[in-house]
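Visitor: In the part that follows, the structures are each spelled out as structure tokens.
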Structure I
Amino acid sequence: MGETERITTDLDDHIPVALEVSNLRKTYADLVAVDGISFTVRRGEIFGLLGPNGAGKTTTLECLEGLRRADAGRLDVLGVDPTNDPSRLNKLIGVQLQASGLPSTMSCADAMRFFCSYHGVEPRWDLLEAFGLLEHEANRYDELSTGLQRRLALTLAIAHEPQVLILDEPTAGLDVASRTELHRVVRELSDQGTTVLLATHDMAEAERMTDRVAIMLRGQIVATGSPRDLTATADGLTKVSVRSERNTLFDDLDLPAVVQHSASDGYAVVFTADIAATVTSIIDALDAAGDPLIDLRVERPSLEERFLELTSVP
């Protein structure tokens with residue numbers, strides 16, 4: 001895999017920090033789950049923790065939530081140490097875990113009453129209505145679909161209006177409609193100033209939702225930055241597809257920086273290490289041949305491709 005990669009992203013220093021993790025380390029017997037990681041999350045930011053199973057994402061979240069005690073390092077959530085001041089922490093954060101832990105016989109209404117009573121706020125029936133759960137308020141938890149269970153978990157996590165929302169695989173098992181709705185709600189919360197820390201396996205979700213990400217592997221952070229920053233610095237090639245009136249580019253022309261050349265569905269397809277030089281040469285070649293351009297498509301490497309590149313084991 002090579003050395004750890006650091007990709008810097010321009011951050012507004014005037015935006016205060018919501019979460020700070022410094023040299024966090026957590027072990028279980030001989031297993032090093034988290035190995036000295038550091039990252040900072042600004043207020044109102046959606047920050048993603050990405051990584052394969054066993055990378056240390058959930059352990060990191062559990063330390064920030066005060067569920068596990070770090071072996072070393074420093075954690076700060078809006079000025080609160082999660083381990084030493086759990087009562088203050090619980091007022092500041094909302095958590096949606098991979099598994100809700102709700103009793104199977106508990107109804108939506110009872111869950112809302114219980115959680116709001118714990119946080120000392122009035123039940124948020126408006127949230128049940130907004131999430132399409134009010135008509136299911138009398139239903140037991142085990143009677144709800146997976147999508148409704150996830151909606152309920154998110155509703156309970158934000159009922160006390162936390163300043164930081166921690167989501168662990170929030171869309172796992174959801175259908176497309178439910179996933180889209182959850183994304184919309186999370187983005188609205190971020191727009192209103194809520195800081196969101198999101199752990200996910202879904203690279204498309206991370207690319208669409210997050211402002212910045214940290215990619216974890218074997219307990220360490222191997223890259224940080226915005227999805228655009230990470231894909232822009234990938235070693236992977238960029239795909240350029242061209243369709244012209246006479247398809248003169250189907251011939252294997254000598255184009256700069258092109259590594260592969262093929263044809264697919266009426267398009268000449270090239271893979272290049274230098275987008276600008278290749279596209280310029282393509283347009284010049286078509287002009288010289290008197291072959292009018294019909295369509296040209298440039299596809300950047302996806303975050304998933306970058307993720308696989310960074311986490312591949314040599």
Structure II
Amino acid sequence: MKLFDLHCDTLYRAVDENGSIIDNNYHLSVLKGNRYDKWVQCFAVWIPDEYRKDEAFNLFKRAKLKFDEEINKNQDLIIHCKNLDDIINAIKDNKCAAVLTVEGSAVLAGELNNLDYLKKCGVRMITLTWNGWCEAGGGALTTEKNGITSFGKEVIRKMTELSIVIDISHASDNLFFDVANEVDVPIVASHSNSRTVCNNKRNLTDEQFNIIKSREGLVGLNFANIFLRENKKASAYDIIKHADYFLSLGGEKIICIGTDFDGADMPEGILGIESMENLYELFLRHNYKESLVEDIFFNNAFNFFLKFV
């Protein structure tokens with residue numbers, strides 16, 4: 001089985017708990033994930049809303065140091081992939097193709113030039129906000145003045161110039177539409193579900209999904225319980241319900257996987273990355289063609305990176 005996961009918080013958790021991304025009892029570890037034939041994993045550095053300015057920037061630097069140390073000690077298992085060639089070489093050698101991302105542009109500490117530093121560090125995707133407000137604009141839980149700021153406009157323009165993917169998961173509705181109106185590049189929702197299926201502000205409206213589809217972007221199915229099903233404990237079948245709905249909107253080449261491992265409570269039937277084989281089989285039992293399951297689990301995200309990163 002092949003797997004391309006657009007989002008996990010395992011690196012942040014390893015920094016916060018002085019743990020490891022290689023061997024742990026988390027949702028995800030490199031040792032558990034390397035069971036798959038080809039595996040690309042985006043490791044996000046989460047910037048919590050209470051971290052701003054230098055504190056946010058320094059959190060990234062601590063996470064990058066942890067990331068580098070672990071990879072340097074385990075080069076037989078994992079490669080930091082800064083470009084497409086790195087990804088291709090890693091999966092050819094049956095190693096984890098690790099892509100570094102950031103969840104929250106507060107990491108920039110309000111300084112546009114810090115984007116150049118992040119690019120040199122190999123960051124390939126940045127989620128513009130977490131749930132609150134930062135210098136670029138408002139997150140999903142903000143209510144006032146939550147569109148894009150003048151600084152945010154500069155950020156997304158420069159991200160486009162540097163070929164850093166714009167991720168609008170966690171964005172407020174106003175921020176989403178402002179971004180879509182400001183740039184015409186493909187945009188990604190790395191870990192977001194359907195608001196029609198589960199009415200949560202963190203999920204995408206049909207209009208938002210269709211905009212992403214029209215740009216040939218990506219939407220990663222989020223496994224977080226609260227974004228799968230309202231008011232009740234979700235199960236792995238709820239992941240398929242969101243996939244079904246996005247497919248009804250024509251998302252065959254748009255939807256992919258954005259687990260949110262180590263950043264959220266998982267639904268019944270999902271223990272962690274070791275459960276992905278069972279989920280793959282569940283899709284097949286739900287009468288999905290294997291070619292479509294392969295697209296969702298790997299090909300759609302890989303082909304996006306092939307074209308745009």
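Just so you know, all these numbers are worked out from the coordinates, no wet-lab data involved. Just so it is clear, the model here is predicted, and its values are computed rather than measured. Cβ atoms are built from the backbone, for glycine too; each structure is taken alone.
Visitor: Which structure, out of I, II, was Rg/Rh (Cα atoms, Kirkwood Rh), for residues 34-81 alone calculated from, if the result is 1.08?
Guide: Source structure for this number: II.
Visitor: Then there's this: Compare distance in nm of label points 7 Å out along Cα→Cβ at positions 42 and 266 across structures I, II and report the one with the greatest value. Could the numbers behind the result be given before it?
Guide: Numbers: I: 4.5; II: 2.0.
The maximum falls on structure I.
Visitor: Okay, next question. Of the structures labelled I, II, one was used to calculate helix-only ellipticity at 222 nm (-39500 (n - 2.57) for each DSSP H run of 4 or more, over all residues; to 500), giving -9000. Name it.
Guide: I
Visitor: One of I, II was used to calculate Rg and Dmax of the Cα atoms in Å, giving 23.7, 75; which?
Guide: Working: I: 23.7, 75; II: 17.6, 50.
The value was obtained from structure I.
Visitor: Of structures I, II, which gives 26, 12, 11 when semi-axes √(5λ) of the Cα gyration tensor in Å, for residues 26-105 alone is computed from the coordinates?
Guide: Among I, II, the structure yielding 26, 12, 11 for semi-axes √(5λ) of the Cα gyration tensor in Å, for residues 26-105 alone is II.
Visitor: Any idea which of I, II comes out highest on mean count of other Cβ atoms within 10 Å over residues 58-65? Working shown, then result.
Guide: Numbers: I: 22.6; II: 17.9.
Across I, II, mean count of other Cβ atoms within 10 Å over residues 58-65 peaks for I.
Visitor: Tell me which structure, out of I, II, gives 16.0 once mean count of other Cβ atoms within 10 Å over residues 50-57 is calculated. Please list the in-between numbers first.
Guide: Numbers: I: 20.9; II: 16.0.
That value comes from structure II.
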